[in-house]
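As structure tokens, here come the structures.
Every read-out reported here was derived from the displayed coordinates using simple, explicitly stated rules and does not represent laboratory data. Note that the coordinates shown come from a computational prediction; the quantities given were computed from them, not determined experimentally. Cβ atoms are built from the backbone, for glycine too; each structure is taken alone.
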Structure P
Amino acid sequence: MIPLASPLAQYRSQAGAIDAAIRRVLEGGDYVLGGEVQAFERAFAEFCGVGDAVGVNSGTDALKLALRALGIGAGDEVVTVSHTALATVAAILEAGAVPVLVDIDPVHRTIDPARIDAAVTSRCRAIVPVHVYGQAADMAAVLAIAQRHGLKVIEDCAQAAGGRYRGQRLGSLGDAGCFSFYPTKNLGAIGDGGMVTANDVQLAGRVRRLRQYGWDEHRRTQEAGFNSRLDALQAAILAAKLPRLDEDNGRRAALARRYATALRDLPMTLPATRADGDHVFHLYAIESDDAEALRRHLASRGIGSAAHYRVPVHRHDGYAARVVVPATGLPVTERLAGRMLSLPIYPELADADADRVIDAVRDYFAGR
């Protein structure tokens, strides 16, 4: 079986460093926050080129806490997209704000800057661009719109750790960057975890207080907070894996080129890479009229694949009544629903296995 992603293969490829990190934590006896988390926060802040980074429980919590730290809550509106993981919108709702959804660019599948202005009202406080699949959003345009309207920008970097836009790391461009370390991510924990990055150390300090009840260094509070702590074990594992992230992303890019070369003549749309950004290929998502039939065909050949995102956020029963959708609808998002299929891509995927995926895809179209 060739899986869509393989956290197990990632562990095996770095088992020595990961096992040593786990042993260090177990023998150190400091299991929640503490020195391991502080060390990883410093390393990740340096990696991203930001003033500070704050470890939290998950990528969803990272978004929620960043919004709250920026003063965004009840009655405020936040512009984002429907073509994303539910977590993006769930975090906005958890912060007490109202998600205002706009359509995506049909080429890169990230937020379409041309749709943002019409969505901004007097209640709007922020934009959350999603670097979906590992592709950087058009941050220059997003930041220009935000400046014009006096809005905050929170980057959803859950799928794009290590990516760049015009030479800068994703997560360093907006007011805050929010990362997920779910096991399948480009930088994945063995469990859950997240991070908020910020150039403003005061903003990061507020996130740091909010992640633990609102406590300051004396365990006194000025505002109510949450329990969203990164544990030492995950921080140590992530710190051990961080030095390999750029190399691993380079391998993902090489596999993406291999797919692109072998599949470009088939009747489907392959991922496009923004000219001024580095795609880190968390997912290799193709678009096809035959997405579901192709998925079943691949499964019959022992190859994993997945639909991202078969149901857009605004069509989920639990969210539809709680989001704002433009009167013109979300035609690009709607068109992609059911047409996207992600093929296996992870650093440990062997060329021979990538070629098995290619052969299976080509066989499907040859047999139609």
Structure Q
Amino acid sequence: MIFPDAMLGMLGGGQLGRMFTLAAHSMGYRVTVLDPDPLSPAGAVADVHLKAAYQDKEALQQLADTCAAVTTEFENVPADSLRWLAAHCTVRPTGDSVAIAQDRSREKQFLRDHGFGTAAFALIESEADLTRCDAALYPGILKRARFGYDGKGQARVANAAEARAAFVAMGAESCVLEELVTLACEVSVVVARGADGATQSFPVAENQHTHSILDVCIVPARVAPELARQAERAAADIAAHLNYLGVLAVEFFVAPDGKLLVNEIAPRPHNSGHYTIDACATSQFEQQVRALCGLPLGDTRLLTPVVMVNLLGESWRNGEPAWDKLFANPRAKLHLYGKHEPRPGRKMGHYTVCGDSVDAALNEALALRAILCPHISK
């Protein structure tokens, strides 16, 4: 086990790294962040900020020399950097497990090979692959295999001709063509797997998206208890099959017949798990510290129904949002990420509202959203 006052390393300096750093500090650890952005939100609160590329050998050597353990806050960190660090210090998750989750093609094959349900899909390496695809995949979604998030790097396509045009527009890079699935809702599970193989799942979140970006997260999810248990079991099984150590998020589509389909895996804490900071006995970020340091995993029980709402850059288009309205609600909690430039689609922060019931929390959260996020269509 790794105890306070050890130095922990974080590859990536966004809001997830920032919230990890704050949790680690509260537990008595120090943190070194490696991120090339001089305005990194995590770098601003870390003990050390290495402003270098993720493949920079000198920066990686400094992490290896000074950190007891290293983790990551985003899936697109070079897996080879994680593998190199693993030869010198504890690294969780491993480069091999991250390499699967950061590539949609490998991820889909992994899920299929281990018996997890997904939407029907085809791996696309060339225009010829699109010609050979099963016509039942249309209408579908063409997704770039790497470096896609929040709806970026994907396009809805009605037929093979549209798919070929989208493939060319994406630079003819490896893609996945997925069947467009009719949904009852979308849910996610944040699960942690410790060094001893023990797992703990946080309560299932129900997620609502606007323009492919998470908008509202409702916990507990308004689904049947057995479906929630199935989602938690599936997430834990995925972590085990990946031999994953750390915090992992699994997003699911729920079909109208109640069938669960895995949408994607995120090898890190997740936007839909931010509610845990205010509403669970242990936050997903404390859990990340625990898993990284080989400590027993924390209690994940939900203390109160909660709704989380994302705050995007659009909310700043007319100046600062009406914070006085938010702070007037004693059940609302604001979390801003320290980003200096609000841009459309950029996650600037989030807020949560806790309540005696899901409906009460949701009503209050949506009333605040109408004031703080007027750009979101009703």
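Here the criterion is distance in nm of label points 7 Å out along Cα→Cβ at positions 60 and 220, and among P, Q the highest value is seen for Q. When distance in nm of label points 7 Å out along Cα→Cβ at positions 20 and 260 is calculated for each of structures P, Q, structure P comes out greatest.
Set P, Q, criterion relative contact order in percent (Cα under 8 Å, 6 or more apart): the highest-scoring structure is P. In this comparison of P, Q, the computed figure 4.3 for distance in nm of label points 7 Å out along Cα→Cβ at positions 52 and 140 is attributed to Q. When distance in nm of label points 7 Å out along Cα→Cβ at positions 12 and 340 is calculated for each of structures P, Q, structure P gives the greatest result. For the structures shown (P, Q), FRET efficiency 1/(1 + (r/R0)^6) of positions 68 and 164 (r between Cβ atoms, R0 = 35 Å, to 0.05) is largest in P. Comparison across structures P, Q (criterion: distance in nm of label points 7 Å out along Cα→Cβ at positions 4 and 316) gives the highest value for Q. One of P, Q was used to compute volume of the Cα convex hull per residue in Å³, and the answer was 131. Which one was it? The value was obtained from structure P. Could you tell me which structure in P, Q was used to calculate helix-only ellipticity at 222 nm (-39500 (n - 2.57) for each DSSP H run of 4 or more, over all residues; to 500) as -8500? The value was obtained from structure Q.
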